[in-house]
Structure 1
Amino acid sequence: MTIIDAHHHFWNPDDGDYGWLSGPYAPLRRVFTPDDLRPELQAGGVSASVLVQTWSSEAETVRFLELAETTDYIAGVVGWVDLTAPDVAQRIATLRAGRGGRFLKGIRHQVHNEEDENWLLRDDVRRGLAAVEAAGLVYDLLLRPRELPAALKTVQDFPRLKFVIDHIAKPDIKAKAFAPWAERMRPFAAERGHVWCKLSGMVTEADWEHWTAADLQPYVDEVLAIFGADRCLYGSDWPVCRVAGGYARVLGALKTCIAGLPETDRAAILAGSARTLYDL
């Protein structure tokens, strides 16, 4: 069965704002390149991937688009632009006109790092989202449960913009904080015509040392009930996932969680939904 990894990263900690690569994440404070990921993809039977931004830098997006031109397995890039910039539409156009610009499929910002839980509702941000919509790009929502109400209002107000919720909005799986997260996620069912959800990033919200697929299962089942298999997609969140078991274990756990689904649903989660969402 074809597999597309819809969410991974590369970075050089000396080239950006990576202060979070400390404490328990310190083992990740090193350079990660396409050559590092290639054997993981080959071992997992993964044929293509989507490279996602890691910090607020248009320069990083330029580098990622250039990497997509020279890396056989990168099928798309989710980059960053300053949504609040008055010339955001021109900035997007410049990225698309540059080398590798055809690989730009989406835009993302670290919303969950903003002090304001309603950051998405700001007038300047909404102007930026309108520019993303006009460009025909996807907007990746990087959230925690705190920001879900603002995200819901945003997707309701932009019915022609494709959205995807990254990492199932990062519920506290380790603490088994299921109900508060699920209650805030369920209203998105009414918006599933233009909202997707990545089955990614779950292991880093679980107990790094002791998690099993069974710990993830209720969250996977809930997301599938809300969005349907045709709106859910696999992402490894590599190399972040290395702190909690690594690539093969993440992919294996998701396969276990969806093993009971019909083949058509599994095919959608593992590849089809990513193709549709990002127009790969």
Structure 2
Amino acid sequence: MPCIEYGEDPRMNIKIKKASGITEDFNPDKLLGSLIRSGADRDQAEEVISLIIPELQPYTSTKKIFRLARKYLRQFNRSTVLRYSLKKSLLRLGPSGYPFEKYVGELFKQYGYSVDMGVLLQGRCVKHEVDVFAVNDNEVRLVECKYRNRAENSPDVKVAMYFHSRFRDLRAEMKNQHSGKSFSGWIVTNTRFTEDAITYAVCSGLKLISWRYPGKGSLEQMIEKKKLYPVTVISGLTSAQTRLLFEQKVILMKDLAKMAAGDIKRLLSVSERRALALKDQADKLCFC
């Protein structure tokens, strides 16, 4: 199909409203990029946009645009829809921060680290609880997890400064215990950091991972590179079902794909048809 000439449609000059309440010009190229990153090819992504454009009104919310994109993506590939839902799936890792901590721990495991969760460590002055303690042959990472249930809620500079003070208290003790290894402090969030938080982290040497930050090694890049999608990417799961999966250490869609449909049926108390559908979605998302 020919490329869409977005500039010919006057609706390309309208304002849209973000979740934070900020308005901005609708940017079809930005939407095109997110659709392609989710797995749609360029022709599919452009067709989805061509279907969305007639439904745009002044100050259409980004939430509605997301719903429309999901709706039209289903015409092509269910697994593409799931990938497009990745950001929302991270918001569903709640309502407490514990599921997100378990998920982050699993990410580091998949990248070759030995991981302990909720570790109490003695610093020079006091003891500190560390969400994720990740170690490999070369380095030690102390990881603070900051879960947010709304996309506009961003960890700010106070979060970075507080963790940095804890990290400094632990640094000397950890270096003594893990001689020869590099030692670093990390903060991981499922949303975005404020600009001040990023500026402070760069200056102080803290490492941050969030949605779209850093440019190389951001949260979604870590997930996409090894297909480490959380089970919450399936929007139809209830919070109780998600909790059951996490209790059985089924955190990633890869974990779900390894299960037999019968086991999924029994664990989640769903019909055989639903269990087979969940199994199929996991297989297609992780192994195709």
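Each value in this text was obtained by applying a stated rule to the coordinates, not by laboratory testing. Worth saying up front: this structure is predicted, and the values here are computed from it rather than measured. Cβ atoms are built from the backbone, for glycine too; each structure is taken alone.
A value of 25, 23, 19 was derived for semi-axes √(5λ) of the Cα gyration tensor in Å; which structure in 1, 2 was it taken from? Corresponding structure: 1.
Match the computed value 3.6 of distance in nm of label points 7 Å out along Cα→Cβ at positions 82 and 162 to one of the structures 1, 2, and report its label. Checking each candidate, the match is 2.
Computed over structures 1, 2, FRET efficiency 1/(1 + (r/R0)^6) of positions 210 and 258 (r between Cβ atoms, R0 = 30 Å, to 0.05) reaches its largest value in 1. Source structure of the calculated read-out (mean projected area of the Cα convex hull in nm², for residues 26-113 alone, 6.7) within 1, 2: 1. Among the shown structures 1, 2, from which was the value -14000 of helix-only ellipticity at 222 nm (-39500 (n - 2.57) for each DSSP H run of 4 or more, over all residues; to 500) calculated? Answer by label: 2. When distance in nm of label points 7 Å out along Cα→Cβ at positions 42 and 242 is calculated for each of the structures 1, 2, the largest result comes from 2.
Among candidates 1, 2, the computation of relative contact order in percent (Cα under 8 Å, 6 or more apart) that gave 14 used structure 2. Across the set 1, 2, distance in nm of label points 7 Å out along Cα→Cβ at positions 58 and 146 reaches its highest value in structure 2.
Have a look at 1, 2 and say which one yields 1.00 for FRET efficiency 1/(1 + (r/R0)^6) of positions 90 and 226 (r between Cβ atoms, R0 = 30 Å, to 0.05), as calculated. Matching structure: 2.
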